[in-house]
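What follows is a set of structures to go through.
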Structure I
Amino acid sequence: MQKRIYYNHTDAGGVVYHSNYITFCEQARSEYFFKHRIFFENEGYVVKELKAKYIKPAKLGDIITIHTYIKEVKKASLTLLQTITKENIDIFEMEITVVFIKNGKISKIPENHLRIINELKNKR
């Protein structure tokens, strides 16, 4: 997913505010499901754990690309690697584990989700 950096993404110095990198990655994960016509009602993925590495800053006006790769799929959770690049150079990296929740409880990932997750897994 590509995204342009706007003023509201930056701090007073025109550098992307640190929490926005995590937001950009969340938007890319969500967009993948929306693209496959999966919308969440009383269910979804919640973050269990994440590890972020800030490599280089993005700045006002930059165009960034968010890449998402599946590392591991379990019955109720996914571990993903997400990177953000600017001009094909890594500027941010995050490993994140998300858990599937349905009606407020940890649940098995639905089969229709697993199909598109496996499609993404096979793209790397």
Structure II
Amino acid sequence: MPDKVIRLLADGDPASGMKSSNLTNVSDFTTDDHTELNHTFFSTPDESVLTGVWECAPCREEIDAYPVHEMVSVISGKLTVTNSEGKAETFTAGDTFYIAKGAKCIWHIEETLRKFYMIVE
């Protein structure tokens, strides 16, 4: 573990910005825009803990079991998460939320989302 504080920047690395990512299936995008970007600011050697900034164009994904524990702080955009009981929560800039590993949900990005994340497997 580093012995310093790591500043998370909304635009990624100051020198290189954010790089293309492919976590979202092409079929899940809901518009012709398939932009997905990421910058990881910190990761443990085994990648069991990750933190960074991620951006994704509008998409909708039904998730049977969320693959990780994740805390999210929304920088911009709009996301609605619907749990297995049908309760929908909408998150926009300034909102922070947590999804537990194994949760069944629908992840629906309605407006291009940029978020800070912390993931723990």
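Rule-based calculations on the coordinates, nothing more; no lab input. What you see is a predicted model, and the numbers here were worked out from it, not measured in a lab. Cβ atoms are built from the backbone, for glycine too; each structure is taken alone.
The table below gives the values:
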{"read-out": "Structure from which -7500 was derived, helix-only ellipticity at 222 nm (-39500 (n - 2.57) for each DSSP H run of 4 or more, over all residues; to 500), options I, II", "value": "I"}
{"read-out": "For distance in nm of label points 7 Å out along Cα→Cβ at positions 84 and 100 computed as 1.0, the structure of I, II it came from", "value": "II"}
{"read-out": "Source structure (of I, II) for P(r) over Cα pairs in 10 Å bins from 0, in percent, computed value 13, 44, 35, 7, 0", "value": "II"}
{"read-out": "Given 1.9 for distance in nm of label points 7 Å out along Cα→Cβ at positions 44 and 76, calculated: source structure among I, II", "value": "I"}
